[in-house]
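Please find the structures below.
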Structure I
Amino acid sequence: MRKAFAGLATLLMLAVVVQFYFAASGAFSTAPNDESFRPHRALGYLIFLLPVLMTVVAALTRMPGRLIGMSGLVAGLTIVQVVIAVLAKAFGDGTTAGQLVFGLHAVNGLAIMAVVGRIVRQARELSRPAVSTGDTAEASGSAARPAQAAS
C-alpha cells in the first residue's frame, strides 16, 4: 500500500507540472479566457481529488502523521486556488487590484508544487524496503572471522 501511495504522489506531481503547462498555454492563447483555460480548470479538479484520496490512503496505511497532513494540505491549498481566482474576478480582471490578487494564484501554485515534492520524496523513502544494518554487520563480521582465524 505504501508503493501505491508513492505512485499516487508521483501522479500528483505530474498533474501539477501539467497544470503549469495548461496555465501558460491558456495565458498565451488567442481564444477567450473561458475557452483557453478550460483544460487548466478541469485538471484543477483532479488536483483536488487526488490529494483527498491520498490522505485517506495514508491514514488507512498508518503513514506518518506529517505525510497525512501534507496530503491534506495540498487539498486545502487547491481550495485556496479557487478562492484566489474568485477574489481576483471580484476585484475585476483588468484592474490592478485584480491582477495583484490573481498573482497569488501562481505563488500558491508554487507552494503546492513544493509540498507535493516533499510528499513524493518521503513517500518514495517509505516505500523502499528497510535494510537492517544489524544483519548486514553480522553477516560481514561472520564472513570476516574465518579469514582472520586462518591468518
Structure II
Amino acid sequence: MPTSVSLDVNGRAVTIEVDDPGMPLLYALRDNLELKGPRFGCGLGQCGTCAVLLDGEPVLSCETPLTKVANKKVVTLEGLGSPEQPSPVQRAFIDEQAAQCGYCLNGMIIHATALLAKTKNPTVPEIKKALADNLCRCGTHLRIIRAVQRAARNA
C-alpha cells in the first residue's frame, strides 16, 4: 500500500508517494524530485556525499528513511544557492577552487554550512572535526579548509 510523505524541500512543500516506507530520503530527492546535489556514494553512511540539512542539522540521506522526515525541512545543495546567486559557502568553494573530482563536494558544503550557522569564526580543528565524516578522494583538503575560512570571513 503506497505511503504519502509531506515535507518541505528547499522551501517548497512537497508530497511524495512511495511503495516502500523505508525508502531512503536520498532516493526520493534524486528520483522523485530530480535533485542531484545529494549523491549516492557508499550507501552505508560512511562517505558523506549524500548529506542534506534536516531542520538545520546535517544528516546522511542514504540512511534516513523518507518517513522519518515527514513534516520537516530538508535543504539540499540546490536549496543553498543557485549558479547565479551561490551561498557564501558555495562562493568560497568556487573562489578557492576547492573542488577537483566533485565526489565530496555536496557533503563538504552541507557540513560547512551547518558549522558556520553555529560557529561564526571556526578554528581549523573545528573545521576539520565538522568535515571529518566526508570522504575526499582527490585530496583538496587544504583548499576545502581555506574555503570554509573564506566563507566565515565573508558571511
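Give the label, chosen from I, II, of the structure having the highest value of distance in nm of label points 7 Å out along Cα→Cβ at positions 52 and 92.
Top value of distance in nm of label points 7 Å out along Cα→Cβ at positions 52 and 92 goes to structure I.
With FRET efficiency 1/(1 + (r/R0)^6) of positions 20 and 84 (r between Cβ atoms, R0 = 35 Å, to 0.05) computed per structure, which member of I, II shows the largest figure?
Result for FRET efficiency 1/(1 + (r/R0)^6) of positions 20 and 84 (r between Cβ atoms, R0 = 35 Å, to 0.05) over I, II: largest is I.
Starting from the value 2, 9, 15, 17, 13, 9, 8, 6, 5, 4, 3, 3, 2, 2, 1, 1, 0, 0: which structure in I, II was P(r) over Cα pairs in 5 Å bins from 0, in percent calculated from?
I
Work out the source of -9000 here, i.e. which of I, II gives that when helix-only ellipticity at 222 nm (-39500 (n - 2.57) for each DSSP H run of 4 or more, over all residues; to 500) is computed.
Here the read-out was taken from II.
Which of the displayed structures (I, II) returns the greatest value of relative contact order in percent (Cα under 8 Å, 6 or more apart) on calculation?
Largest value of relative contact order in percent (Cα under 8 Å, 6 or more apart): I.
Each reported figure results from applying straightforward, stated rules to the coordinates on display, with no laboratory input. These numbers were taken from a predicted model, which means no experiment stands behind them. Cβ atoms are built from the backbone, for glycine too; each structure is taken alone.
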